[in-house]
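Chemist: So, here come the structures, one by one.
Every read-out reported here was derived from the displayed coordinates using simple, explicitly stated rules and does not represent laboratory data. Bear in mind the structure is a predicted one, so any value in this text is a computation, not a measurement. Cβ atoms are built from the backbone, for glycine too; each structure is taken alone.
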Structure P
Amino acid sequence: MSYLGVDIGTSGLRALLVTDEATVIGSSEQSYPTQHPHTGWSEQDPADWIAAFDAAVDSLRTAHPEFRKLKGIGVAGHMHGATLLDANDDVLRPCILWNDTRAHAEAAALDANPDFRTLSGNIVFPGFTAPKLEWLRTHEPEVFQRIAKVLLPAGYLNHHLTGNAVADVSDSAGTSWLDVGQRDWSDTLLAATRMQKGQMPRLVEGCAAAGLLRDELAQKWGLNGDVVIAGGAGDNAAAACGLGLIQEGQGFVSLGTSGVVLLTRDTYQPAASAAVHSFCHAVPERWYQMGVMLAATDSLNWLATITGKSAQVLTQVLGDTIMPPCPTRFFPYLSGERTPHNDAHIRAGFVGIGSQTSRTDLTRAVLEGICFGLRDCFEAVCGTAAKPAYLFAIGGGSASRYWLRLLATILNTPLHIPAQGENGAALGAARLAMVAATGKPVDRVMGTVETAEIIAPVTELVGAFDAAYQTFRESYPILKSQTQTGAQ
């Protein structure tokens, strides 16, 4: 038997075909564009996700005969995106993505209603789904009036696969409409944004069956027998499943487009005041808490663009031995920030640039600034629980040993590199499909992956980076003041 895990990422889709033992048979990656019609806006055409998915499936079908034994599909996706369907299941407009900050005023207004933090367990961030619908109600009322269903990106692909509107609770926890403790839609929160439960997808656990593959697709792919579609997951919950992080206190740090520090919890303990996300996990009776910075590798990619050098070239120059804190400081707020600031207006900046500052200095400053932002997330998440003994390190930035050693030192926490190469959201989605299709126990399917390498903090530099981090934190009010002044 084989299982397909799909991850709808911000820059592209990844599909992973695996065996019953989660051994990778093959993978396919397809890219798609993101549109930025105005400053702070970020949109994608859902048709591009379907085209990328179809191309990935065609690639895997052609290359791997095992595809014909497909028994389950799981889908993970970037969270919060508002994908809007009319009564005919047609898409009404481009999906407004997680890193879109246009709805900052609407988010603040909803957050002022105490029901949202009480029931959803979270601050209403501008990137969440509910404030986007409030923005649409005011600015695109003709679209708002025609909304029959609101789906997240993973839920939209589930709809394509099953013909039904169904979503999992981990992804739905980031809408501001879910009662996260009860793992169900809140009539109170929906009513506060003039929405109804009938406009929401049916909810299932991530490892439960959401439906069966449509006959049309099964015939097109040459499949016989039922193919179960799992509930799926938000991307970070799926990544945790891919690593086997489903027990209390297990966690990871991700150096991806955004930066994430995540810890699994076996109880629901929201901490909205610290701008910590408290969401349902993709497996029953588990939650997770997460600190998020909006621009992690995005910050390095921005530097690569303006210097004309690839991110890989910029980091390779640094070697593997980390240096003391750079005198130049970078604040990684290219598109605002979530944890711990909840500030859609703050913007990035350099401090301490002189005539002798080199491109290498700027690279060091950017990497350190991202790590300081992740330290902010780490401190916020650890404020709700005991500090973890170690974290798994994942994401594109984890390919740089300099960056990992720097991050381990700034967090003063060992980082474990997973032994298996495939351990991200696509693998987690495939594992969810296995549980949904076979009924095997979650613990059996989602064992913790082995560690290939441990990146230890550089003890002699911990103190220096602690001091640099405190300076970074103390500079935030000044940067905020300058940003507000410049916007006037």
Structure Q
Amino acid sequence: MYDTIIIGAGMSGLAAGIRLAHYDQRVCILERHYTIGGLNSFYRLNGRDYDVGLHAVTNFTEKGAKRGPLARILRQLRFKWEDFALAPQKGSRIVFPQTELKFNNEIDLLRAEIAIAFPSQVDNFETLLKKVLDYDDLDQETFEISSRQILSETISEPLLIEMLLCPLMWYGNAAENDMAWGQFSIMFQSIFNEGFARPYKGVRLILKNLVKRFRGLGGELLLRKGVKQIHVEDGHAVAVELDNGEQIIGKRILSSAGNIETLRMCSDTSEPDPRRAGQLTFIESISVLDRQPETIGNHDTIIFYNDSETFHWRRPEADLCDVRTGVICSPNNYAYSDEDGLLSDGIVRITSIADFDRWNNLSEEQYALQKLRWYDRSVESAVRFTPDFRHYVIDTDLFTPTTIRRFTWHDNGAVYGVPDKQLDGTTHVDNLFLCGTDQGYVGIIGAMMSGISMANLHCLRD
């Protein structure tokens, strides 16, 4: 019998496993996929390694920092700062028609940019900062308040509201059109008050260190071991049944599979309401260049763009994708050490909103053709906001909502899970708990924080 069974070998599951193994718990992590990482994984194509979900690691703090999520993760998982080898961003932008705001890992740059572009909003922005810092990230009631409501009460310039929402929604919002105040505050802290960084070798370095630490502590990681059902008797999970019929017994279960996906596994529940599932998913084009992006004038780490003064954050209404807004990321444009040097290939990644159902219903032939079509359309949209790199492309790929579904098993390929988060991680089953995206923290650091927090709260009390 295991002390804790963890469903899913993503960042949250691996972090939870390490935390529990440090306390001599017998822990087993079950992963349906053939590899680890969930959305934050990687694959190899034409001799190149590609990250699936990584644009940036948020919540960056410099070596030696004692506060913040990154410092807490390193402390609780007993890693050194060097184990993640994070290089900070060089600088990013939010770009709307006629207006842009630059930002980096110091809030003072964003302050200065707002003072230039929106001089009447300087004091209002300081008021917003205070509200964000006062937020309690485990207060479920406060979490659900509308961000648009609070922003409209605090900032009197509609365009500034839209520009602040754009990167925060892109990097961590499961709801359409609006954003829960709790999610806004968490993402504001992680992006504007802390910032972006990236390991030189991409996400695989973090995953390698997490797995090595987990196994080194005696943890068991079982790949291609999907969970078919959680057997529940009288409100208590008594066993986990795998796809091959094997049963595993544990005192408690910690699931990073998602709220709806976890409920669907429980033997005592009917099919969850599909309307509760998240709708927001993406395509992402990857362009390999024959030169560094900076040589053609692209100096930005990340660009969040929107081609009108109103930010549209919702599932496409009439097509496979909506390229009016997007994210342009150049992994080359981080401040890597002299020892690391430059990445060997120039890379530009462009992310656009997509519709899962339309992609999922394509025939194999249609799917291949639409990948080519939407690669072209997403790039065509993006080069309005960044130097045109199309003449320098030597290789491409594009992953779609069905790719995301295959890596994460989330309904609709929903990158940020369900809109309604369960902050305390509890379910209707007394020894079954949630961690990961549907608990409430998102991103690489957020996912690890979720795993650690839920392990501390629910699995280390007896």
Structure R
Amino acid sequence: MTTTQQYNAVVIGSGQGGNPLAMALAGAGMRTALIERKHVGGTCINEGCTPTKTMVASGRVAYLARRAADYGVHTGTIGIDLGKVRQRKRDIVDSFRNGSQSRIEKTANLELIFGEASFSGPKTVAVRTQDGGQRTLSAKYIFINAGTRASRPTLEGLDTVPFLDNVSIMELDAVPDQLLILGGGYIGLEFGQLFRRFGSRVTIVQSAGQLLTHEDPDVAEEVTNILRQDGIEVSLNAKATRVSQSDGTSHLEIQSQNAPTTLIGSHLLVATGRVPNSDTLNLKAAGIQTDERGYIQVNDRLETSAEDVYALGDIKGGPAFTHISYDDFRIIRSNLIDKKPASTKNRQVPYAVFIDPQLGRVGLSETEARAQGRNIRVAKLPMTHVARALEVDETRGFMKAIVDAETNQILGAAILGIEGGEIMSALEIAMMGKLPYTALRDGTFAHPTLAESLNNLFMAMDSDK
């Protein structure tokens, strides 16, 4: 029997919500334990945002180098040292991770415990530590920030074939000759374009009728056009039925438009979604309810079905973005520490897909707005009409904003273009401040900047009246 150690708070998972929450609780005078299974920083720092965007930056350099002649610049043969790309990625990840861990370890009242956590009762957590030991912790407040992992689809033959996921693909030491990608979401598209720019032949297999199924059809279609322009094969309405391997190559059988086809690749990336890490936590012992997919159910204050137990970040379902996890932390801090009411109701959910050009999104899509029966107007401007885009020869994509026809309020935006995430953020600020679209239409922005294109975006809408 191990002695139960008493804490004021226990945080399970050191992701982008768990880390600042643990430090805030400790700073408020609460004796806090932060339990981490593997690496400080969660998916974002170790396996998601930080490493992928570091590698995407290398891919963009390769892309620009190959296009140098378009700008009157002559270069030699372009080669990819994937080992160097990988090491640069590792160095940045280590820097971010070690910085976070150092700050945690220097925080008074906070103990960092490396190990596997699971509930042993309503307010008790058993920890199997990395050194093989066992600890039992009890606390008034428990916070679950245990995240998600790559899902594994039910596909005949997959258990007999070596395949890549979002983590292992970043550890390759050579560029794949031909990369097959199962899944047309954010992960599949970012890695598909990245490795195409590194020199791989890439095929994306998507079971749905469009890529990025949560986006408007015109946005998804333009993304598909851009990827095809880059030389990526995209198969839509294609259901994978079986995979096998022979002579070191993967054979992916798909059913597309009622015709069976076999795709052959040197590597297979499975990017078909994420599943929550709730199955290892023994949630029943604490009376914590999940939905049918295993995501922890919470209310708008992030409270679970168990008293004084909260869930934040990806494990609770909903938008799986780092900034949402961090905002979850702020909501809990506001309610528990600052004693000021806060909730998830009506918060904006901005995000960016880091293909090139970027897709920045915030608020309602056109499809969502029409489904709600709203009276809307749609502002749309091709990037070929944006002066800055023309000057830097990056004119693929378009800008799109959804406007309430009665109040002139901006309801949402999709910016598919150079620095789309930054332009989207300018629109989000206008939405936060409840500015009518006319304020951006008539605003004075520096010339020539991308922000200046907001003038033309909304003037184009008015000219269509």
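Chemist: With distance in nm of label points 7 Å out along Cα→Cβ at positions 87 and 415 computed per structure, which member of P, Q, R shows the largest figure?
Modeler: Largest one: structure P.
Chemist: In addition: If we compute distance in nm of label points 7 Å out along Cα→Cβ at positions 143 and 359 for structures P, Q, R, which one ends up with the highest value?
Modeler: Comparing P, Q, R by distance in nm of label points 7 Å out along Cα→Cβ at positions 143 and 359, the maximum is at P.
Chemist: Sticking with this structure for a sec: Here mean projected area of the Cα convex hull in nm², for residues 15-198 alone has been calculated and equals 11.3, so which of P, Q, R was it run on?
Modeler: P
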